[in-house]
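The structures come next, written out as structure tokens.
Every number here is computed from the coordinates shown, using simple stated rules; none is lab data. Keep in mind that this is a model prediction, so the values were computed, not measured. Cβ atoms are built from the backbone, for glycine too; each structure is taken alone.
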Structure P
Amino acid sequence: MEPTLRTARDEGVATLTIDRPAKRNAMTPAMWRELPGLLAEFAADPAVRVLVLTGAQGTFCAGADIGALQDAARAGHPGAGQPGNESPGGAARAQQTLAVTAEEALAAFPKPTLAAVHGHCVGGGCQLAAACDLRFAAHDALFGITPAKLGIVYPASSTERLVRLVGPATAKFLLYSGELIDAERALRTGLVDEVHRGEELDERVAEFARTLTARSALTQAAAKDFADGRTGPDRVEHWQREAAGSGDAAEGVAAFLERRAPRFGAPRH
């Protein structure tokens with residue numbers, strides 16, 4: 001069975017599942033390439049309000065497939081015949097480029113994103129989780145970033161994102177050592193937002209995703225822009241125009257006074 005990124009939609013929640021359990025859901029080059037296109041489809045679908053990223057059969061993602069690096073080097077791909085791409089190091093750099101492209105597409109996704117982490121969340125898996133807005137983890141999840149074990153330079157953009165998330169000291173601990181940390185330590189350092197036991201994690205993620213679909217998408221999209229540093233005058237003016245042309249504020253107040261759930265519209269991004 002070919003490794004896949006499975007997708008599903010249910011009442012405003014899109015779920016993207018990394019499905020390669022025989023390899024702890026390690027990402028192949030083909031899977032990295034596929035991810036941005038799937039994200040673009042979800043972003044363009046007005047029925048999708050929230051994205052959940054998870055892994056199949058009790059593991060989130062063990063990162064990039066190291067075996068694929070050897071295969072690419074032996075075959076001369078990607079970039080056969082190009083200097084620097086005939087070795088495992090060249091193949092690693094090529095796969096890293098694909099991973100960063102996928103990570104940036106996930107970080108730029110215009111709707112709320114939530115990583116639901118069971119089991120191992122390592123290397124490129126941690127890279128993807130960090131690109132989500134929020135991370136909920138199982139109590140037995142393990143996190144690590146392991147380029148120091150392979151002699152690979154972790155991407156600058158990914159390092160910066162990690163530092164913003166956990167601070168310089170924890171980022172250096174993870175990157176210098178390549179050691180795995182448990183969910184409780186990840187929670188203390190800010191790498192994850194909530195920790196739950198067993199099946200309670202999936203229940204909590206589903207509950208929280210439903211909550212997000214009931215809130216103002218206008219508020220969420222503007223908050224994501226501002227929280228991610230997109231605070232230039234053009235974005236501020238854009239969201240001021242959106243707010244002025246939206247009925248969300250009037251609907252929110254009316255719903256509060258009438259003691260009912262609000263029915264918000266979808267913003268333009």
Structure Q
Amino acid sequence: MNFKTPAELAKSGCAVAKAKCAWSVPQMLIMGILAGAYIAFGGFLNTVVTQDLAKYAGVGVTKFLGGAVFSVGLMLVVIGGAELFTGNCLMPMGVMAGCATFSGMLRNWFWVYTANLIGSLLVALLVHLGGMDTGAVGVNALKIASAKMNLSMDQAFFRGILCNWLVVMAVWMSMAAQDIVGKVFSIFFPIMAFVASGFEHSIANMYFMALGIFAKGDAAVVAAAELAPEKLASVGLGGYLHNLIPVTLGNMVGGILFVAVAYYLVFQKNLENME
């Protein structure tokens with residue numbers, strides 16, 4: 001077979017967790033910044049593709065195509081090599097199997113999450129400085145950010161769970177593939193599904209909401225967006241944290257509980273003596 005079985009994947013997941021715990025801080029920062037930037041590239045492509053598509057192709061097709069193009073972000077992360085916090089929610093499998101330490105996992109999560117934020121903000125800033133958050137794209141960016149910042153915290157949390165269940169499954173399945181084409185298809189379908197479904201991804205939201213805040217500074221964009229005053233007022237640092245905190249927690253629950261823990265419980269006997 002040219003792919004790994006789920007039992008083999010469990011062993012690979014433990015080995016990967018052990019390796020991730022061994023990264024130095026500079027390595028995690030660089031790889032984390034790259035991952036945040038890669039996800040932001042996918043986010044900006046999504047914003048461009050969906051800016052006016054709904055009036056020509058309908059909402060469903062627009063969501064599908066937006067999800068399809070967004071998947072390039074995780075392809076860059078997995079195939080190019082980078083450290084993504086949401087994908088690293090698979091690491092508890094290695095901790096439970098005894099081949100990675102809890103402290104090492106927390107260390108990885110802290111630095112990678114921080115670096116993902118830096119990378120996401122960097123791309124949002126470069127897009128803004130390049131004048132690409134104006135016109136219809138800017139209006140779309142502002143509307144996307146406003147919609148995210150106006151979710152209730154419980155909505156954001158549960159959408160975060162659903163999102164990272166699929167994202168970590170994309171990472172899990174990409175580890176099964178033995179060639180680039182297999183990895184691309186393993187990533188494409190789960191990522192397309194979460195975006196098209198309207199689930200919430202913390203690292204992507206770091207970018208989406210930052211670009212919306214930048215776009216809000218353009219009076220022409222604000223006028224064209226025609227957002228209700230209370231919807232527009234939420235676009236700022238308060239709205240950013242209002243979304244990011246519950247989405248991050250939801251992402252952790254989705255990836256850890258429904259993938260890492262679930263598959264560990266199934267294959268724990270295969271993982272004995274993995275230290």
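Out of P, Q, which structure matches 118 when volume of the Cα convex hull per residue in Å³ is calculated?
Working: P: 141; Q: 118.
Of the options listed, only Q reproduces it.
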Item checked: Of the structures P, Q, the one that -24000 was derived from, the read-out being helix-only ellipticity at 222 nm (-39500 (n - 2.57) for each DSSP H run of 4 or more, over all residues; to 500) -> Q
Check: Here relative contact order in percent (Cα under 8 Å, 6 or more apart) was calculated and came to 16; which of the structures P, Q was it taken from?
Finding: P
Next item on the list: Assuming 3.9 is distance in nm of label points 7 Å out along Cα→Cβ at positions 65 and 225 as calculated from a single structure, say which of P, Q it is.
Entry: P
Notebook entry, point to check: 0.35 is what came out when FRET efficiency 1/(1 + (r/R0)^6) of positions 121 and 249 (r between Cβ atoms, R0 = 35 Å, to 0.05) was calculated for one structure; which of P, Q is it?
Noted result: P
